[in-house]
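These are the structures, in structure tokens.
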Structure 1
Amino acid sequence: MITQKQHSKDEISKELLYKNRVIKSLFTTFFIVITSLVNIVSIVAFYNGVVSTNCYFLAIDLVFLIMVVLAIFVLPYNHYYYGMNFRNLWENIKDGILFGIPFAIVALLYRYHLIKKGYEIYNFTGYFGFFSLIYPFVAVVQEISIKGILQSYFVKAFETIDQKKTSAIIVTSIVFSEFHAIYGYQAMIATFLYGIITGYIYEKHRSFVAVSIIHTLAGFALFGGSRLP
């Protein structure tokens, strides 16, 4: 027999669950809308010669950073749930290097292809600007934003369908590819595929470490020592 006290606890649990879902849904919607608006405005400004690629990415990454900070204080559950942890650190580091090296090689080959097509801004000049110096931190912020916050939300949102993790990874990868539209459709396809692979790696560890290492290695292979970003 269900007592009045048990019934009250069940009602409170349902109310709390509903409240948490509403908070996560509103935050995720706000996240996607704001970052997309900043992305569109920045791209328009870039192609009109108003801002450089440095300014473009600083604007995007600043929004990502703000969202991560907000997530810590606004979203339900502990930050640990959103990948902000060092769980199985050595396993993360090992997978980060294991997958990061092939990604770096592919990025170098793609960079060489771009240089051969006449994109001189990718030439190896030995130049390392401010953005290059903070790139590892940028990679961490982006991976926590995309994998830790967005992907975690979609996994939970799709819990009633088959292949919920795969569906969440695909949707998240589409969102991530949007932020590389400035480089054209080829870059969007490449980052979408990157998002798919690293999405599964993130789900394996539920930590930002491995995917951030991969992101950093691939990013340096593509941009390091050039005038980009």
Structure 2
Amino acid sequence: MIFKTLPSFFDLEKIRNKYFDFYQWLEKTLPFSIFLSIQDIPWEEKKIQTLLSPMETEITSRFQSESRKKEFSLGRILLKKLIEQMTGSDYHSLSILKDSKGKPYLYPETLEKIHISLSHKSSFLWAGVSQKPFGIDIEKKDPRILNLKSKVFSFKKTLAQNEDELTFFSRLWTLQEAAVKCLETDFMDIASNLSLENFENGESLLIYYNKVKDIKIFLKGNSIESENYFFSIMRRE
């Protein structure tokens, strides 16, 4: 239904067919989300600007790069359309801004229990909305990620035997980035206090345990590999 609420020049039905298998997975794991390549959308700045709030338009005017303008604009448009679809709110009354840490947030903050998340990598853009805390992340399956193994959270060694090393650590890296967004904390906090307890058929059970703050949170992760990229969703249980 979300695809019918956007202007026709987006042609998201065509995009959905292009990434059909991935959208099949999304419908089961994060129904209110949209994934696309920004190259799939023609850059018609005048038409795009009509879909942005005055505050969002002012921010885009600061960008020198056309690709940066497009990425920023499309992310805001998709998130607001998803919120409109989920809540019935007036699209034009909403803005998606960034806090001091670069995290996107909804303005005005009048909608309770609405959580948003954005991720982009290369030309890919993924936007999601949920009524529970969550985070999403995209990462290319790149051998250089193996150089960062020491910065990944802990896991049971037996779990690493289920996949080749590059696949396993690419999955962990996207889960870790998604957990940062889900718990609204920093990368080192997650790397130090998160552990992977179980993994099976693309679903992960993780525990965040901060001994200093005496906080224990159970998390569920879902991940999928597609076109040499990993996509992960993290939610609080």
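Throughout, read-outs are computed from the coordinates displayed, never taken from laboratory work. Treat the numbers as computed from the prediction; the structure is a model and nothing was measured. Cβ atoms are built from the backbone, for glycine too; each structure is taken alone.
Here are the numbers:
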quantity: Source structure (of 1, 2) for distance in nm of label points 7 Å out along Cα→Cβ at positions 151 and 207, computed value 1.5; calculated: 1
quantity: With distance in nm of label points 7 Å out along Cα→Cβ at positions 23 and 79 derived as 1.6, matching label from 1, 2; calculated: 1
quantity: Rg and Dmax of the Cα atoms in Å derived as 19.6, 76 - corresponding label from 1, 2; calculated: 1
quantity: Which entry (1, 2) yields the derived value -10000 for helix-only ellipticity at 222 nm (-39500 (n - 2.57) for each DSSP H run of 4 or more, over all residues; to 500); calculated: 2
quantity: Comparison of 1, 2 by distance in nm of label points 7 Å out along Cα→Cβ at positions 55 and 111 - largest value held by; calculated: 1
quantity: Structure from which 15.5 was derived, mean count of other Cβ atoms within 10 Å over residues 47-54, options 1, 2; calculated: 2
quantity: Winner on relative contact order in percent (Cα under 8 Å, 6 or more apart) once structures 1, 2 are ranked, highest first; calculated: 1
quantity: With distance in nm of label points 7 Å out along Cα→Cβ at positions 143 and 175 derived as 2.5, matching label from 1, 2; calculated: 2
